[in-house]
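Next up, some structures in structure tokens.
Computed from the coordinates by the stated procedures, all read-outs in this text should not be read as laboratory data. Owing to the predicted nature of the structure, the values given are computational and were not obtained by experimental measurement. Cβ atoms are built from the backbone, for glycine too; each structure is taken alone.
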Structure P
Amino acid sequence: MAGVAVILSGCGVYDGAEINEAVLTLLAIEEAGASYQCFAPDIEQHHVINHLTGEEMGPARNVLVEAARIARGNIKPVDQLFASDFDAVIVPGGFGAAKNLSDFAFKGADCRLEAHTEKALRAFADAGKPMGFVCIAPAMIPRLFSQPVSLTIGTDAETAGAINAMGGEHVNCPVESFVVDEKHKVVSTPAYMLAGSVLEAATGIRAAVKAVLGLC
């Protein structure tokens with residue numbers, strides 16, 4: 001049975017992991033006969049958003065503590081994630097991927113990744129192990145490789161432009177599909193960058209997870 005590490009970025013689309021994407025990813029992994037372990041950085045999230053009004057609120061929250069809500073408490077700090085223990089890694093989207101796991105939401109092509117998250121993901125990249133990225137999370141990919149990697153966030157031209165400026169090779173992709181860079185073993189899918197429903201997001205995520213496991 002393949003083992004997959006899943007890196008979460010909090011809990012909630014506007015300031016953490018997109019909950020539907022995270023749950024659909026975990027479901028797809030188990031449906032494919034694999035197992036998973038969730039991880040998240042033990043850091044303060046960039047800010048807290050009231051998901052009812054869209055307004056910023058307080059007090060501050062911890063990414064690991066919030067992500068534990070999705071993982072039902074079965075989660076570990078990302079600095080305890082070692083590529084040697086898993087066959088693949090997948091990162092669901094949500095603004096947390098661009099605010100907590102990286103600062104792409106604020107700096108675009110000049111972004112950096114959260115240190116422990118970057119170390120964990122680079123270990124998978126260096127080991128040539130399959131990696132999956134969902135929604136906005138693929139914006140992190142160019143920071144993990146010295147060579148261009150084919151990837152998708154869907155069809156948003158501005159985001160694609162920033163990814164290309166970072167050295168990535170963006171490929172437009174419909175919500176139900178995914179893009180695979182065979183050389184680097186990287187899979188990405190748009191999910192809620194394009195999805196208008198849970199069902200649409202599920203179709204692409206399920207296909208992408210299957211592709212990741214197929215590369216193991």
Structure Q
Amino acid sequence: MEFEKVIRKLEKALKEPLPGRSGQITMAPVPVDESRFVENIRTDHRKGAVLMLFYPDLKNQTFVPFIKRPTYPGVHSGQIAFPGGKMEETDRDLSMTALRETEEEIGVDASKVELLGKLSDLYIPPSNFMVSPYVGFTLEKPQFQAQPEEVARIINCELSRILDKQSRKKGIVHGSGGYRLDAPYFDIKSEMVWGATAMMLGEFTYLWDKLDF
């Protein structure tokens with residue numbers, strides 16, 4: 001998909017009311033964990049942010065980078081995610097968190113990223129994080145460099161693949177605690193993108209499909 005057209009559509013789309021739960025739930029594991037959506041979430045929740053970054057390749061086609069977390073003793077071990085992490089005291093706001101974490105994890109120069117807006121916040125019960133997904137772009141392909149302690153693999157995915165309905169599948173996913181879930185997922189570069197990241201993508205694709213530009 002031609003990069004300039006994608007950015008113009010994103011600029012318009014993110015000025016529209018966000019679908020929130022209506023979009024997120026399209027890719028939520030079953031049974032749906034309603035604690036993600038209710039207002040009385042834990043008062044001690046932590047704040048974090050991620051970045052859905054768009055960039056052009058040499059053929060001016062639009063790509064989005066994902067990361068694969070390393071295997072470690074934690075709830076998100078080995079999962080596919082957007083670059084991002086927890087808010088630090090030195091971050092002036094959550095947009096800075098998203099940019100800082102993206103630079104730290106995959107080497108994207110934060111000064112070259114233009115933010116377009118954000119999707120709806122999403123609460124992640126297993127890790128007790130309220131995550132803000134920001135949307136931004138760079139005018140050229142970044143010089144990616146994975147931070148090995150936090151990123152096992154950088155996955156660069158064509159936007160057309162994300163929007164392709166054939167990429168959406170359903171199956172059994174395995175959580176880090178050994179549990180099994182029946183969940184929808186995006187099949188991206190032979191990886192299963194499920195859980196919170198899939199729900200964010202669910203809202204994004206829902207918003208994209210509803211706007212006819």
Structure R
Amino acid sequence: MSGQDISSNVNSRNLKTYQEVRLQNTENLRKLVVDAAATLLQDEGPEAVTVRKVAQKMDCSTKIIYSLFVNKEGLAQQLYLEGCKLLANEFEETPQASDPAQCLLNLGETFWQFSQRYSSYFKLMFGGAFADFKPDEESLNGTETAMLQLTTVISNAQKQGLIPGQYDTVSVIRIFWASLHGVIHLYMGGHLGDVQSAHATYRQTLSLIVGSLLPDHSQPCTENKA
């Protein structure tokens with residue numbers, strides 16, 4: 001190989017500065033810590049997610065965790081955003097339907113399944129599992145992004161005149177979402193019996209909401225996920 005070829009190969013490399021490498025390593029470490037905290041959250045519940053226990057799982061000092069996230073609330077925010085990604089993925093995998101009522105039924109069922117499959121994330125995001133953590137603007141934006149499909153279905157139905165016009169899109173979404181949240185929280189609080197009974201109540205509530213929003217398109221709620 002000629003000297004010119006060697007020089008060309010060296011110049012074509014994607015060289016990084018020390019600061020870039022250090023930043024990349026820091027981001028990788030942050031991800032590993034979040035993954036460790038997420039494992040604790042899913043396996044043992046929100047009460048298990050402490051800086052000390054995360055440090056033990058990572059086999060590092062608590063000082064490292066604090067240097068990356070400042071405090072437990074900073075770590076909780078990252079877990080919140082991870083939960084938003086999970087919820088968005090669940091919605092993206094929801095079966096599509098040409099009928100807006102069926103779309104809402106499917107998305108509503110997906111929300112129930114998310115609350116059961118990722119109950120610890122649900123409690124963190126919507127149940128105040130971390131008493132000192134309040135979602136900031138970035139976290140709330142993450143929630144809006146996760147709920148984008150629901151927003152789109154409702155907005156399109158309104159534009160087509162299928163949903164009565166006395167409520168704006170935000171109000172309709174809040175009514176829809178709050179009603180479903182209420183059933184899930186009652187179940188988690190032990191007020192609706194076993195999971196089968198609670199799910200039946202949830203599905204009945206979902207059908208009533210969709211029927212009231214889209215009276216000419218409502219149909220019985222059917223499950224789309226096991």
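Upon calculation of Rg and Dmax of the Cα atoms in Å from the atomic coordinates, which of the structures P, Q, R produces 15.3, 44? The structure behind it is P.
One of P, Q, R was used to compute helix-only ellipticity at 222 nm (-39500 (n - 2.57) for each DSSP H run of 4 or more, over all residues; to 500), and the result was -9000. Which label is that? Display every interim value, and only then the final one.
Details: P: -9000; Q: -6500; R: -23000.
The structure behind it is P.
Given a computed value of 3.4 for distance in nm of label points 7 Å out along Cα→Cβ at positions 123 and 155, which structure among P, Q, R does it belong to?
On the way: P: 4.0; Q: 2.8; R: 3.4.
Among P, Q, R, the structure yielding 3.4 for distance in nm of label points 7 Å out along Cα→Cβ at positions 123 and 155 is R.
Taking distance in nm of label points 7 Å out along Cα→Cβ at positions 67 and 147 as the measure, the highest value among P, Q, R is held by R.
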